[in-house]
Structure I
Amino acid sequence: MRMLPFSAFMLSLLSQSLYAAGTVTVHRTDSGETLKIQNAQRLSDVVSQPALAHSWWPGAVIGVTGKTRDQQARHQQLLARLASLAAQESGDDAAAIRQLQQQMAALKVTDRQFVDLDPDVLRVRTATNKPLAGDYTLWTGKMPGYITLYGLVSGAGNRPFTPGKSVAEYLDETALLSGAERSYAWVIYPDGRVQKAPVAYWNKRHVEPMPGSAILVGFSQRLFSSAYDDLNAQLVDSLTHRIPQ
C-alpha cells in the first residue's frame, strides 16, 4: 500500500477536523449584536468565547439552523389547529381560543437542542460537552427580570419576577378564560425543562418559576372534547422551542 507523505497526511486530518467543526451564529438578545464563531469543535469552544463572558447560560438557546424549518412547520400546524377550533366554537370559548392563537402567533421557534451550556458543567462533566458539526444559531443575553404568562388567561404577557413567588400566586393576579385548566399550570423553565404545577385550592404546591420562565394555562380536559387531548402538549412543545426575547 502506498504511504501518503507526512504533510499530505496532516492536511487530510486537518480537513476532516474542519469538516466536523461547527459554525455558530450568535444573537445577543440584550444588545442586538450578532457575531459568528467559526470552527467550533465542541460546545465549550462556543461558551468560552470572551464576547459571551457575561451571558446568562440557563436561558440560552442553541438550535440546528438547517432543521429550524421542521419546528416552524410544527408550530404553524398548531396555529392552524387553533384557528380551526376557534371557528368551530362560539361565544367565550371561541374568543379564548382566538386570544391564545394570537399569543402563539407572536412566538418565534427554532430547532432547540436540549444541551447544557453552562461552562462549568461542560468542564466538569465532559460527557455533556457535545461535538459540533454544521451550522447552529445561538441566542443568549442577560438574565431577564420577568416571567411570562401564556394560555387561557386574561392579560397574558410579561410579569415582574418576584423571588419566592409561586406559580399559583402569579395566577391569582389574573383571571382565567373560558375553558381554562384550573387545577394545574405548566412551567416551562428557560433551560427547556417542563413541570406541571398544582395550583388549585385542593392540590396547591409551592412551585417557584425562575426568571425567564413561561407559565402556561392550558385547556381543561373536562370541558372540551377529545379533539383537545393533545393540544396542551403541542402548546408546551412550541414554548420549549421558543426563541428568547
Structure II
Amino acid sequence: MPNSSNSTYTTLIRDLPEGERPRERLAKYGVSALSNPELIAILLRTGMKGESVLNMSYRLVSEFGGFEKMGQASFTQLCSQDGISEAKACQLLAAFELGRRLISLSPKERTTINSPRDVYNLLGADMRYRDQEHLRVLLVSTNSEVVGNLEIYKGTVNSAAVRVAEVLKPAVLENVPSIIVVHNHPSGDPSPSGPDIMITRQIKQAAELLDIELLDHIVIGGGTFVSMKDRGLGFPS
C-alpha cells in the first residue's frame, strides 16, 4: 500500500522560484540540460506537505542509490516511498519502461572514453561553435563508459561563477566513480585560461574528498581541443 503521508500534496512546480522550475528550464535550455531528478519532477508534478516536488525527486534518486537503480524499482518499492502514490508510481514505471523499449528498438552501445579525442568526438560537433561558454560533465563508469552527459552551466566559466558542488552533484547522486569536465571557448581558441586552471584545480581537490576521480578537463574551441590533464594544467604531476 502507498505510504500514508501521500494524502496531502501542497507544493506544485509552479510554486518553485522561476529559475528552479524544471519545465521552464527545459523550455529555455533544452531537455538535455536537465538532471535526472529534474526530469522526474516533471513526471511527478507535485510534491507533498513540507517538501517540494524537486526536493522529493532528489531524495528519491538518493534513497534508491542512483537513477539506474531507481529505474529498476518495483511498483511496491516506489509506493513505499514518502510522497509516492499508486498513480505516481505508475507514471514513473511507464516512463522507465518507455525508455527501455526505445533502447531495445534502436540498440546502441554506450560511448567508451579511452582518450581526449573520444571526448571531442562525442561533444565537439555540438560545442565547438556555441556563442556562449557551456560547461558539461560526463559521468564515467568503471568500464570507461559514459553513463551521463549533463550541462551544468552556461555563461563565463570561472571559479567565481561555477559552483564546484554543482559540478560534482550528478556524480554523487548517480554513484559513479569518475567524471570528465568539458567546456568550450566561443573565441575558437581552446587554450586554457587562468580561470580554467583554477576551477579545474578546485574541482579535482573537491572530487578527491568525495572519492571521485576527475579524469580530465577538455576545452573545445573551433575545430580542435585541449586536454588539460595532458598539459598538466590543474592536475598535479
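Key figures
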| item | result |
| --- | --- |
| Parent structure of the calculated result 23, given that relative contact order in percent (Cα under 8 Å, 6 or more apart) is the read-out and I, II the choices | I |
| Given 7, 29, 33, 21, 8, 1 for P(r) over Cα pairs in 10 Å bins from 0, in percent, calculated: source structure among I, II | II |
| Given 3.1 for distance in nm of label points 7 Å out along Cα→Cβ at positions 65 and 81, calculated: source structure among I, II | I |
| Origin of the derived value 0.65 (FRET efficiency 1/(1 + (r/R0)^6) of positions 97 and 217 (r between Cβ atoms, R0 = 41 Å, to 0.05); candidates I, II) | II |
| Winner on distance in nm of label points 7 Å out along Cα→Cβ at positions 121 and 209 once structures I, II are ranked, highest first | II |
| Test item: helix-only ellipticity at 222 nm (-39500 (n - 2.57) for each DSSP H run of 4 or more, over all residues; to 500) calculated as -9500, pick one of I, II | I |
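No lab work stands behind these numbers, since they all come straight from the coordinates. No experiment lies behind these values; they were computed from the predicted model shown. Cβ atoms are built from the backbone, for glycine too; each structure is taken alone.
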